[in-house]
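Read-outs throughout are calculated quantities, based only on the coordinates presented, and are distinct from any laboratory measurement. This structure is a prediction, so every number in the text was calculated from the model and none was measured. Cβ atoms are built from the backbone, for glycine too; each structure is taken alone.
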Structure P
C-alpha cells in the first residue's frame, strides 16, 4: 500500500482519522506501512506545502508508539530529521514518540535532549503542544534512572521558570514521573513550583499538586 498520495490529499480532522486508521493497519500486521510512514515524516522537509504529509506520517508513528513502542524502536535514528521541520505538529509527535521509546534505546533517545531544550527555550503562546511534548519527552527519559533524571532536571527547572498558558499541568506530570530519582534539593524545588498552583481552579491541577507534595514527604 502506497500511503503518500492518501496523506497528501487529506487535511485536518480527516487526516487524523486516516493516520489513525493506517496506524491500526500496522498494529494488526501490515508493518510495511510503518517504513513508509517513517520515511514520510521528513518528506520534502523544506517544502511547506507538504506539511500535511509529514504531519500525517508523524501521527501514524505516534499512534503506533503509544500502543506498541517496540515496533518503532528500530526506526528511531531515522526519525531525527523530522525534529527539524518547520511545522510544530510533526516535531511534537516525533519527540513524544522518542520519549515513549526512550526506555528501549536510551542511547538514541539521549540525542533528542538538545531538541527538547531548544523547543522549550523557544516556546511561546500557541505552541503548547510542542512545549508539553518536550516536557514529556524529558520526563520519560528522566524516569529511566537517577543519572537520567539529574541530566534533564535542570532543563525542566528552566522550563518551569518560564511557563506558558496551560503548560503547568504537563510540568507537574513531568516532575511526578522523575520524582523517585530526584535528590532532596531537587524535590524542594519541585514543591516550590507546585505550590504556585495549589489553589488553581482546575481540580485535576490541585490533585497533581497534592500528589507531588505527598511524593516529596
Structure Q
C-alpha cells in the first residue's frame, strides 16, 4: 500500500504538467536506398508521392518527452537491368516510429527539438517494372511469404523546429531511418544476403494541444 501511495504521489504532479499533442503529418522521402550485399549497384529512389499519417507528442517534462506516429509511406530502389535499362521496385508500408525527444524553447512559442528512437513497419503492397519500352511501367508485384519480408524494423533519428500558436502547433522536421530488417529473405534461392533500407525524410505537421481542452472545461465548470 505504501508503494502504491508513493507511486501516485510521483505520477499525479507529472500529469498535472503533462502536455499531449495530437495532429496530422505529411512528408516526403527524397532519398531511399536499399543496401544490397552483394552489391547490385542500386541507386536511390525518390518517392513518387508524399507520405501521410497521424502524430502525437507527450511531454511530462519541460525538456523531454515522446513523439509517436502512424504513417503510410513509400520506399523503393532502382538497379541496372540488361545493361542499358533499369528495374524499379516500389513498396508501400504502414510505419510506426517512436522517438524519445528533447526540446528547447528558443523564444516565445518557437522550439527546437532532436530525437532518436526506433520504428516498425509492415509491407502492404509492391510494384515492379522496367523502362525497356522507353518509359518506366510498373505492375503489381506478387508477394511471396517465402521470399519477401513483410516486417521491417530499425533505428530512426532527426530534429526540427516547431511554433505553438493559439490555434495549434506547426512543426517541420528532418530524419533518417536505418533498417535492420531485410527486404528479402536471404535463404530464398537467388536473393541477396542483405537488403536493408536507408531512408531520408522531411515532414510538415499540424498538432493541437488537447491538454488545453481539459483546462477550458475545468474553467467553464468553475464559472
Taking mean count of other Cβ atoms within 10 Å over residues 143-150 as the quantity of interest, name the structure among P, Q where it is greatest.
P
Which one of P, Q has volume of the Cα convex hull per residue in Å³, for residues 39-166 alone, as calculated from the coordinates, equal to 155?
Q
Of the structures P, Q, report the one carrying the highest value of relative contact order in percent (Cα under 8 Å, 6 or more apart).
Q
Assign the value 0.99, calculated as Cα Rg over 2.2 N^0.38 Å, for residues 135-190 alone, to the correct structure from P, Q.
P
For distance in nm of label points 7 Å out along Cα→Cβ at positions 31 and 47, the calculated result is 1.6, so let me know which of P, Q that is.
Q
Label whose coordinates, when helix-only ellipticity at 222 nm (-39500 (n - 2.57) for each DSSP H run of 4 or more, over all residues; to 500) is calculated, return -20500 (choices P, Q)
P
Name the one structure among P, Q that Rg and Dmax of the Cα atoms in Å of 17.9, 55 was derived from.
P
Working back from 0.55 (FRET efficiency 1/(1 + (r/R0)^6) of positions 103 and 183 (r between Cβ atoms, R0 = 35 Å, to 0.05), computed), options P, Q, answer is structure Q
